[in-house]
Structure I
Amino acid sequence: MAHTDMSERRPKYSIIVPVYNRVDEVRDLTDSLLRQSERNFELIIVEDGSTAPCEAVVEDARAKGLEASYYFKRNEGRSIARNYGMERAKGDMLVFFDSDCVIPPDYFRTLDRELGERPLDCYGGPDAAHDSFSDTQKAINYTMTAFLTTGGIRGGKVSLEKFTPRTFNMGFTREVYERVGGFREMFSEDIDMSTRIRRAGFSIGLVRPAYVWHKRRIDLRKFFRQVYVFGMSRITLKLLYPGSLKAVHILPALALTGFVALLLLGIFVSPWWLLPLGLYFGAIFAGALVSTRSLKIALIAVPAACIQLCGYGLGFLKAWIQKIVLRRGRDVNEEIDIRKGKNEKL
């Protein structure tokens, strides 16, 4: 199913958003795009086999003046949905948001200014928490961007790793797409895509003022599942790109083993062994309190940080043991070749 009604004007940006059962999120996203101070873009929504489609939401936004297209396809994964959208895009710059993002009113005006001053083949922007988000969402946002938990690898001012654009706020030129190709259907597909873009010799950079409000997970259980998958996918990336694994990627696994060791020592040897844990999570609490100015958010940030580090670390260690130590499971390149067949059907 497809419904298009775009004007003859060629848009500068094509926003591509894969969607799976996210009606309310898409409504918030389209509302924010209707409020943009610069409308030099088209929106392409690709519904990836949802049982609760958002076509009516897109139609409503179109009736209010948003240049938008809606496509429904069978469920094959978000990477294939993005590739489906790119094949139908008209813009010179392909922009990617997650469906749970809300876009600040001056995003595209800011992007025009920043890329005019510093042209980039591929850019990424940071994310932040909107005032309307729940306290849990704000706490998760803090832990996902804090130096003490991620090393600043998600666009912070201080970072232990070279900046890598992520698809919650990312864009690249049509030339990049034509030379590098589309996303591969795998976990951490945006890191894989950014790596391929960099290796092809294109310029990549952080556009710090072009931030989005990112809702992320709404509860800690879903957050655990998300970071657990992140940890497992890091091993897949290591197998794809030998030498890509950095110290910052191993830190959560080391933190997990350290937490367990300190807890055991604190229980069976001396409570003093628990002091490093207290100091670390005390620093998380203090940092969240200063950043958010909310005692409640700072309190939630402590278990959120623990879940983030332990969930990622557990996924990382499990994948390390299975895929590297025991050499179990399908070879990573074989997995990608199998999924590649899905892309060729588009």
Structure II
Amino acid sequence: MVSAIERPPVRVPGRPALRRGRFSVVWRPRTVAVLVGTALLLLAALVVNIGRGDFPISIAEVASVLLGGGDRGQQFIVLDLRLPQSLTGALVGGALAVSGAITQSIARNPLASPDIIGITMGASATAVFVIVLGGGFGVVGGFLASVGLPIAALIGGLVTAFVIYGLAWRRGIQGYRLVLVGIGINAMLLAVVQWLLVVAEIYEAARATVWLTGSLNARGWEHVVPVGLALVVLVPAALVLAHSLAALQFGDDTARGLGLRVDRARTALLLVAVGLAAVATSSAGPIAFVALVAPQIAQRLVGAARPPIAASLLVGAALTVVSDVVARTAFASPLPVGIVTAVLGAPYLLYLLARQGREARA
């Protein structure tokens, strides 16, 4: 009989990892394959979307213009008209998806996306307030009008997020409570938006209605830059804070036992999520269901325990651009991209609700 001391050591197979101080990156071939495949799909959708329109341009000609070739007319159409619109869609979709991945991970609930729990509606209500009333509503209206639509939407999203967080806090955050509080706040803000549309002038109401649908029409480089800057700053912050999301999956008590400062980590993650959702909403309106669906698709593709940040970004960007291709080409007249994402996302929301109901009864 072999004693415990004489037994050969047990080797546990692991994945190759790159370690640098406290942080490590684990090599997962499935994740890499999903990232590469989604990036290729996004690139193909961008090229196809740029080529579609009243003046069709072939894929080869689009690629030539992007590489510095093409004639002056093609360069104007591609670089000044269609490329900003497609890039805005990709960046907005990626920002919404990362925001949804964070909020779903914090709440440990797939229904806790910014457009379901009211964060997006908070940004939308503030933006509609600026569009409809602007500086004609006292000191608050004058301040919001002076800072501009993107900053006003960001302020509205932040205020709404902290109201929801405060009302849902009961010695910690429980997923169902957060979702229920968010749905209630979302309904109240929707009523405010409807009131604003009733009292608005016809032109302002029409402008606000198109914006509320979620549209990429007539988006230019001035819409690309804010979302691009938000992604450059906030996505790396989300990746750095990803270890906090992993700990929060086990609950507040376990996370504290692992040495995590739960309130500080959750607040930082919430600020990142709200910033991404608010800036994305201010650039293209509240494009529905991208923040809900994209993280769940990425999680299932990767096979992870929670929605992954990088994969969610690429899936959200690809989903939005593909939806824009469908909205611009599949119908007699172009539709706002938010209509297509709503048609795609609503059945998935019903599926999630049904699955949550079965798990609650089990």
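The table for this structure:
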item: Top of I, II by distance in nm of label points 7 Å out along Cα→Cβ at positions 87 and 303, largest first; result: I
item: Computed 14.8, 49 for Rg and Dmax of the Cα atoms in Å, for residues 239-326 alone - originating structure among I, II; result: II
item: If relative contact order in percent (Cα under 8 Å, 6 or more apart) is computed and equals 18, the structure in I, II; result: I
item: Ranking I, II by mean count of other Cβ atoms within 10 Å over residues 71-78, the structure that comes out highest; result: I
item: Answer label among I, II for the case where helix-only ellipticity at 222 nm (-39500 (n - 2.57) for each DSSP H run of 4 or more, over all residues; to 500), calculated from the coordinates, equals -16000; result: I
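Since every read-out is calculated from the coordinates, none of them should be taken as a lab result. Just so you know, these numbers come straight off a predicted model, no measurement behind them. Cβ atoms are built from the backbone, for glycine too; each structure is taken alone.
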